[in-house]
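Engineer: Below you'll find the structures, each written out as structure tokens.
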Structure I
Amino acid sequence: MRTIAPPSPAPGPPAAEPGDRTTRRLLWCGVVAGPLFVVTFLAQGAVRDHYDWLRHPVSSLALGGSGWIQTANFIVAGLLSLAAAAGLRRALTSSPQRRGSLWGPILVGAWAVALITAGVFTTDPVSGYPPGTPDLLADYGSLHAALHDLLSLPGFVALPVACVVFAVRFARLREPGRAVWSGIAAVVFVAADVLATSGFAQNAALVAYGGLFQRVAVTAGWAWLTLLALHLLAARATPAGQDRPVR
């Protein structure tokens, strides 16, 4: 008597390769970095005595007795962004369309390094915070403050340029929606940062809102990076692991 074997179960999805798992973990760092950084500085700004989030820069939260929280926030967000830059590089070099696979990760990495150095080197008081300090020092009060500004500047240039690099990439991939939001993120970041810098320089019309403008710039940049990492994570879930629109 012949025995009929039961049908074999349908094969499940192939297991992720170790390299792909590493790439996904690195990209998840890019998803987490921005929300963590923004929520942390918003929470600190809401409870810090004498701190006016409309007027004062995020960096000023690193001053004073609880300044270590913002210092840690800079460094942790920078390390997560550095991991994200590595994830971007791995994801883009494995994509059929490699445009932006070199400069995109390099520019995001520059933003990451700027965050880390902003945490290591604290800023000078500005706009009257902490209480009892002048609105603007005639010169840098310390080497730390000079290095804070000097080493942060490349990051504030690199991130909007990264937005432009990816705007071009998405345009070439015929993904106009992502190309447009990358371009908008670059414009908003640069425009708001210019207004913030003028406010911190005590421009009479802008000084009261320097902190607000800086938060608009930083939040726009972080939102872009978070959405980019999410997009690449979703793209890697496609059968070919290609960078394509996710509907």
Structure II
Amino acid sequence: MRVLVLGASGATGKLVVKQFMQRNIHCRILVRESAILEEEIKESPFVETMKGNISELTDLQMESLVSECNVIISCLGHNPSCKGMFGNPRYLVFHAVKRITEIIENQPSHKVKLILMSTAGYTDEATETNTKSEKIILSLLKMLIPPHKDNVKAADFLVKEAGRRNENIEWVIVRPDTLVDHNEESLYEVYASPIRSPLFNAGKTSRINVSHFMKELATIDEVWEKWKFKSPVIYNKE
């Protein structure tokens, strides 16, 4: 098994990489030239590091990036700065997910599991509904906060366009609620849909629990079969 992790220098992405390192599973990561990686990751024999911005890669470079990878995990996000929030690329996550699926479709060689880190603020309109007030606020977030619109657009692409059209791609959209930083894994619960309002009664999800769930999806067939083509929501157990 080889796992590609995008956004590996981020707060959640680095924890995902460590999950696989601890189990001696080979990872390939793409990080910006300016990214700062922990020594544990930099020195690991199980981590292959590639440098570059995913939005600037050529098709040939993208093909090389995903080659031989059985699992692709996107923890991509926008930097919490004015430039990161409102500058280009506006659709970093969406374009990355779209290009990856197109490459896999055009060069099918083996089945790929694609895991997208999203947010409990994403609504799967095919199976979920929001209250009127939630709809208004979520619409405003899409208009005013580009990263939220990007996350929604990326998830919608998998649900509405990628769907199940190619037998070589299976996907899961992981939706944490309010992210918190914990040093150790704890008990958590996974649901098919939100069990509380992410706006008015938000729960908490530790990043390390998100990374553990993603590892379970990637490595345990029963877990993958349960959640493939779905958008599970993960909460820390209270």
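Laboratory data are not the source of any read-out in this text; all were calculated from the coordinates shown. Keep in mind that this is a model prediction, so the values were computed, not measured. Cβ atoms are built from the backbone, for glycine too; each structure is taken alone.
Engineer: As an exercise: FRET efficiency 1/(1 + (r/R0)^6) of positions 61 and 93 (r between Cβ atoms, R0 = 25 Å, to 0.05), calculated from one structure in I, II, equals 0.10. Which structure is it?
Structural biologist: On the way: I: 0.10; II: 0.85.
Value 0.10 for FRET efficiency 1/(1 + (r/R0)^6) of positions 61 and 93 (r between Cβ atoms, R0 = 25 Å, to 0.05) corresponds to I out of I, II.
Engineer: Out of I, II, choose the structure whose coordinates give semi-axes √(5λ) of the Cα gyration tensor in Å equal to 42, 19, 15 when calculated.
Structural biologist: On the way: I: 42, 19, 15; II: 26, 20, 19.
Structure I accounts for this read-out.
Engineer: From which structure (I, II) was Kirkwood radius over Cα pairs in Å, for residues 117-164 alone calculated, if the value obtained is 11.3? Mind showing how you got there, number by number?
Structural biologist: Details: I: 11.9; II: 11.3.
The value was obtained from structure II.
Engineer: Suppose you compute helix-only ellipticity at 222 nm (-39500 (n - 2.57) for each DSSP H run of 4 or more, over all residues; to 500) for every structure in I, II: which one lands on -10500? Walk me through the intermediate numbers first.
Structural biologist: Numbers: I: -22500; II: -10500.
Derived from II, not from the others.
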